[in-house]
Structure 1
Amino acid sequence: MTATFTSTSVLPPSPFLAAQDLTLKQVIQTIPKVYFQKDAFKAWKSVAISVTAVVLGYAAIAFSPWFLLPLAWFFTGTALTGFFVIGHDCGHRSFSNRRWLNNWLGHLMFLPLIYPFHSWRLLHDVHHRHTNNLDQDNAWTPWTAAEYEDASGLMKAVYRSMRGGFWWLASVAHWVVLHFNLQNFEPRDRSRVFRSIALVSIFALIFFPSLWLLAGPWGVVKYWLMPWLGYHFWMSTFTLVHHTVPEISFHHQSDWHETESQLAGTLHCDYPRWVELLCHDINVHVPHHISVGIPSYNLRLAYGALQKEWGPLIKQTRFSWGLMKRIISDCHLYHPDQGYQRFRDSSSR
């Protein structure tokens, strides 16, 4: 049995209050060990699915009449999201037991997305260690009303758009702001981050001029920009839905509890099956937050085990435009004791 959603944006009493002594290790122990095992055939099968889908997507872009291009772009962007998910497994070392292979393939999958692998990997680890911690989580934590009031006019406008109708561009802003600045990383990690940034830069300096010469400026838009925006649509949507529905709570460090945040602080959301296939079940997010060591192809099995043991603590829903409307209409600013409030409600106080 999974937790159901209420229509209120005020947080209900947490069912976790009856289990404050529960540790993450205890939760992990309820997942069969076989679901943590890596399977080379399944791992490379996911690569084959993504490469095939991307090739088909670009063929569709090349040969589609103009009125079918939006469909071809969207399909290709979704397929490219599969590249990210494979790199995501590599970053968590859940693709292979060989570190060099995880690093090599992770960089390769991220290159078409212009994503520096080690930059993303290290920052993403911060998100997993501090999920839903208002003081330390770096994955789109909501602002408090005080933070919003203290921000500049430009930053307020950016935040309002990213939490509103332009949510689908939020991943682009996240990519630009965080992943190319060496100051965002510990000194010991900066050499690896620099190498990833340099590799992406070299790729871009070769790829974009070549594409421009071969296909012109429209070719850059047609073959790269539009599919890339389709990828960021899914990155933005997945991330927002995973952590932003009104029933999910955030806490300051003094009140933060690791197990509650990882088990009850993220959302399982069912999408159309073709999306889940091309994106390798990235939507099955709860087991991934319990342990990043679970490969993507075992997430559904692990989720079944968690549902059986911890169902009342798990939040689950189905993707719909109504869900997105609810998120972008209600989930703006956050108060640890009251939950989300809307921009207009905050400004009226």
Structure 2
Amino acid sequence: MTILVTGGAGYIGSHTCVELLNAGYDVICVDNYYNSVPEVLNRVETITGKSLKKYECDIRDREGLEKIFGENKVDAVIHFAGLKAVGESARLPLLYYENNISGSVVLFETMEKFNCKKIVFSSSATVYGNNPIPYKEDMITGDVSNPYGRTKHFIEQILGDVYQADNEWSISLLRYFNPIGAHESGLIGEDPNGIPNNLMPYIARVAIGRLPQLTVFGGDYDTKDGTCIRDYIHVVDLAKAHLCAVAKILDTTGIEAYNIGNGVGYSVLDIVHAFEKASGKKLNYVIGDRRAGDLPAFYADASKANTELGWKAEYGIEKMCEDTWNFQTKNPEGIK
């Protein structure tokens, strides 16, 4: 079976490629390296001892995608490619709509043209907006507080319409919570270009000395310590969820959404203190203003994924922080 992975050199994509290769799938990676580097895929091959096909291509490039599908018999797609920073999306909404939504439509049209109708979509818990917690898949979605989340919601709706028009499609919408951590080898992990937008790589770069201090966005939320609460999940747990989703879509048709999270909420300061313990470093941090588009707290009810996909998160925040620090110390200047 051949799985095409868009954004496969990215943080979640690269860890998923490892799990796919280890499970015996043939893997094709498509990435434009906007927020990643080709070396990541070499490291994926080192970890697994297996090779994958690599194409440098933007998902908005219809001709490029058609060439890839024309050269390969693709059985299913895992779609990660997209811009993903909440704060940036609030500043640059048109960029996010054009890249994430237009690019996805080109991908879906190409899949349809080549009769590949099985897809796992990288969605987000942000689609739940201001619903009461814990979030459950049967909640009404769409009351989203930022353009990034709206792109995920719109793409879910597009895929729903695709299935309604053609019941041959098999679609799994994985609504991620907050992935952190790294592969235990230390060869791959979260290593964004430039200044990180996500909490954990920022913390790691402060601990290693690449950044002077961490700014915690908001200390006056109605939470136990005033900082935002999130459901953090180890990236390897998240990657394994994609294997479960692939197995399901290969054998069925339909469209289903699944929460992929631990089901436990941790505050930003919980993560800071857990990382201090894992690294043995005292982190320099300050409490700053709230960030546009952030919600005070959310976490998952992941029971549907447990029951229907046979998936369950295994790792806690201690392991997430330990593996992140291992990756950071082995790659103090990032992956080159």
Structure 3
Amino acid sequence: MLPGGVLRLTLGIGSGLGRRPGDPEGRFWGVGDRGPNLKIPAAISDYGLTHLEPLRGLAGAKVLPAPDIGPTLAELQLKAGRVELIRSFPLRMPDGALVSGCALPTASGAEMEPTFDVAGAPIAPDPSGADSEAVAVLADGSFWVAEEYGPSLIKVDQQGTVRRRWTPSGVKLPGGEDLLPARAAERRMNRGFEGVAASPEGAWLYAAFQSALNRPGADRRFTTIWKLDAETGDLAGEFDYPFDPPQSFTADAAAGEVTVDDLKICELAAVGHDRLLVLERITKSARIYRVDLAGGRALAKTLIFSTDAAGGIAPDLEGMVLMSDRELILATDNDFGIEAAETRFYRLRFSTPLAG
């Protein structure tokens, strides 16, 4: 109970979706993000936390009303037109400690995204913190989780225990390996790794930055997709993904001004070796494109699906999983229900194979 009313929280599972090769029909996995968080203006206006007024102008500041809720994996089953929760479990460190949703003690984490409790007291950075946004499920039942803070890629075993964590060079965390290119740490605030997928045989990982890196001369009409060796983390390929013009996202443009800074990738799915589906969106409008990395660094896109054309799909699509060569499931991010949103799932069927 807060001064302005009751804050009701629900499980968040739609930030990213993945499926293990050979899973039973209709089975897939979801991951939630860092946990419930409120922007300062919303905390003041919606929940009466007026004592937070001095924090209103602090860039990127968030309130974590339940900091003990952090990244969680969920096993899901599509059955008779419904998605059922089989089980969920949090990510844990090897010593059993929970992975928190608190910012990292790095310039790209704690200083860029300061966090506070409901009383307005700063929440200390956590070297195990993660803002999980995407998941790839491997044949042995282990996971790769992509997160935004580091940004980093986290290898997790079948029980949710962190076994490896790859960070940008110079971003050193306990038990981590800073073997990714240093420029990854130049991600924009809250725009780190947002998509991850594994090649069909599991030898390669594909990781997407949500938006363009925050570096001098960066063209924000493009973002970056990396191909990485799944064993060593070596960068095997770097690709420029071109965004559509922001004004072409008609539902968002109709709701107000949109700019190139609003464009983002929110999910990847592998449909073959070096062939990906990319979920591109602003907020209300989303599109799915197919790209072929074999074509070179400058990627060409083939449109597969558009919510502007289909209609009837809720905002904030973030999860996408390939269920068969002609079927996708999409999911929205409910932000743990802080604004009474519910996770919504959509089943898309196509007349031709999605690999093209």
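Key figures for this structure:
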| quantity | calculated |
| --- | --- |
| Structure from which 17.0 was derived, Kirkwood radius over Cα pairs in Å, for residues 71-246 alone, options 1, 2, 3 | 3 |
| Ranking 1, 2, 3 by FRET efficiency 1/(1 + (r/R0)^6) of positions 55 and 223 (r between Cβ atoms, R0 = 35 Å, to 0.05), the structure that comes out highest | 1 |
| Of the structures 1, 2, 3, the one that -11500 was derived from, the read-out being helix-only ellipticity at 222 nm (-39500 (n - 2.57) for each DSSP H run of 4 or more, over all residues; to 500) | 2 |
| Among 1, 2, 3, which structure scores highest (criterion: relative contact order in percent (Cα under 8 Å, 6 or more apart)) | 1 |
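Here, each number is a calculation from the coordinates, and none is a lab measurement. All of these numbers come straight from a predicted model, not from anything done at the bench. Cβ atoms are built from the backbone, for glycine too; each structure is taken alone.
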